[in-house]
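Several structures are given next for inspection.
No lab work stands behind these numbers, since they all come straight from the coordinates. Computed from a predicted model, the values in this text were never measured in an experiment. Cβ atoms are built from the backbone, for glycine too; each structure is taken alone.
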Structure I
Amino acid sequence: MTSQTINAAASGTWKLGGDLEINRIGFGTMRLPQTGAALSADAVPRDRGEAIGVLRRAVELGVNHIDTAAFYFSPLRSANELINRALAPYPDDLVIATKVGPCRDASGQWAAHARTPEQLRGQVEENLRQLGRDHLDVVNLRVVGTDSIAERFGALAELRDAGLIRHLGVSNVTPEHLAEAQAIAPVVCVQNMYGIGVRPEHDEFVRSCGEQGVAFVPFYAVAGAGREAGASGADSEEVLAVARAHGVSVAQVRLAWTLHRGPHVLAIPGTGNPDHLVANVAAGALRLSEDELAALDRLHQDGA
């Protein structure tokens with residue numbers, strides 16, 4: 001598979017909310033502001049020119065779905081500011097999805113989640129300011145715990161009615177959270193941690209989202225249990241065998257498996273490395289055989 005010739009369109013498309021058509025391979029910006037572990041208070045800022053170059057290259061490769069957040073920053077670097085600098089004026093088909101809820105203070109330390117309508121509106125307005133936009137395409141409410149999200153999601157629904165937000169999503173949620181949100185306003189996507197061996201108990205939730213026309217957007221699909229620190233490099237023989245058979249990386253296999261979970265499943269791999277970006281986009285064209293998928297599915301069910 002020749003990565004250099006592959007466009008994100010090879011992954012297929014999905015319509016968020018029935019009107020925002022995007023390629024299923026997107027780009028996540030969590031790792032963009034820094035090198036090393038993401039979202040760390042002592043992160044080392046990434047070279048600004050390199051970060052801007054990666055964003056522009058992603059769009060050149062057909063990526064038209066970018067995932068971000070105002071709390072994605074390191075000393076001197078903000079993901080939203082980098083997006084603004086690299087891509088504004090924005091292409092008409094570019095969809096930028098952000099999330100609200102988590103808070104970090106100016107030093108990068110985590111603070112209490114935004115819970116009141118006023119706090120959530122403040123975060124929406126901060127994203128608007130940083131991105132230089134008059135509305136946000138998609139805003140995901142990031143949730144911690146199992147408490148009711150009705151008040152918080154209702155506050156975002158009001159901002160949607162006011163025209164500040166086009167579509168709403170939820171992140172790190174249960175099926176019960178999704179149902180609670182849908183009773184208030186339409187939900188176009190669910191962002192949850194998911195991948196080979198990661199949360200096999202969520203398989204039914206993934207299928208259910210597809211049946212409801214809701215996009216499922218896994219995060220840490222490549223990193224898995226490594227989360228913010230990235231992939232551990234300790235891959236099972238099953239994944240390595242598939243990678244060798246196709247002449248691709250294990251990261252590409254993990255992304256391809258994720259996309260094979262259903263036409264509503266999107267991918268938002270993130271990187272600050274231009275070569276890794278090209279490889280991630282190329283994973284959208286990787287087609288796995290039924291035998292390969294069966295082997296990876298067994299591995300997934302084992303939690304490996």
Structure II
Amino acid sequence: MMRSGIALDLPPGYRTQDVLAFHSRDAEGVAEQVMPGGLRKGVLLEGVPVLLEVAFEPAAARCTVDADGALTPELLVRARDALLNILGLRIDPAPFEAFARTDPALGPVVARQPGLRIVQSATVFEALTWAIIGQQINLPFAIALRRTFIQLAGRAHASGLWCYPEAGDVARLALEDLCSRKFSRSKAETLLRLAQLVVDGSVVLDRERPVAEVVQELLAVKGIGPWTVNYALLRGYGYPDCSLEGDVAIRTAFHRLLGGEARPDIPATQRLLERYAPHRTMAAAYLWASLSE
């Protein structure tokens with residue numbers, strides 16, 4: 001076991017409670033544990049079970065990387081990237097807030113909730129598989145399936161916390177492993193297909209690749225559609241201009257904010273989102289936040 005410390009500066013007005021709420025969605029805390037002043041997250045990186053621990057201070061996050069194996073420089077870089085993701089430090093909300101300050105729909109929401117951030121999954125693979133798992137089902141059921149997925153394909157860290165799996169771990173599963181545990185056949189097939197494509201190099205989940213290449217490659221995978229790709233771009237890549245017109249919650253938020261007899265359909269929602277380009281990711285965050293006000 002090897003440990004290393006990482007300190008990350010937090011911007012003024014950083015919304016710690018939003019981050020803690022995001023990581024506490026699974027009440028059983030299988031792979032994430034949240035405490036009043038911090039959190040713990042388990043994830044497999046380069047085949048090594050890694051525990052990421054975060055303690056929040058007023059202007060910094062004091063982080064510890066605890067690896068069940070060699071903590072190489074490459075692994076430490078991956079761990080730091082994962083920390084930036086799970087703490088929502090990829091996208092600065094300030095440009096969108098300035099952009100939308102006078103917007104009739106989102107301007108008032110921005111004024112009430114300054115500093116909102118996009119909290120991401122630790123890795124691109126986690127974001128993409130979570131998008132597949134959660135599509136077209138209610139959130140409690142999605143969280144239960146995610147928990148099962150982690151325990152089937154992941155591994156436990158020495159601390160006892162489970163680590164979210166990598167593609168190689170998922171590719172070793174059989175279809176029946178998932179289908180016998182309440183996964184639909186289509187979800188199970190898509191998860192296993194994606195994992196195998198990542199393992200053999202046909203799909204490359206690299207945050208530095210051009211977005212157009214990523215979109216084209218992912219849409220070619222059977223079972224992955226535009227909503228899944230855009231959600232993965234948001235939660236995994238930290239892409240600032242994701243258009244989520246297919247998201248029911250986004251459409252519901254527009255209906256509540258703008259009124260009208262019916263919720264806007266997908267083409268109408270796409271047109272509404274276009275006015276927020278190139279900040280559509282933050283627009284989605286504020287639309288989601290408006291539903292809980």
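When Cα extents along the principal axes in Å, for residues 109-156 alone is calculated, the result is 33, 27, 17; to which of the structures I, II does this value belong?
Values: I: 33, 27, 17; II: 43, 23, 17.
Considering all the candidates, the number was obtained from I.
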* Any idea which of I, II comes out highest on FRET efficiency 1/(1 + (r/R0)^6) of positions 133 and 237 (r between Cβ atoms, R0 = 25 Å, to 0.05)? -> II
* Structure fact -> relative contact order in percent (Cα under 8 Å, 6 or more apart) gets 21 when computed on, of labels I, II, structure I
* To do: Work out mean count of other Cβ atoms within 10 Å over residues 61-68 for each of structures I, II, then name the structure with the largest result.
  => I
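A value of -10500 was computed for helix-only ellipticity at 222 nm (-39500 (n - 2.57) for each DSSP H run of 4 or more, over all residues; to 500); which of I, II is the source structure?
Details: I: -10500; II: -13000.
Checking each candidate, the match is I.
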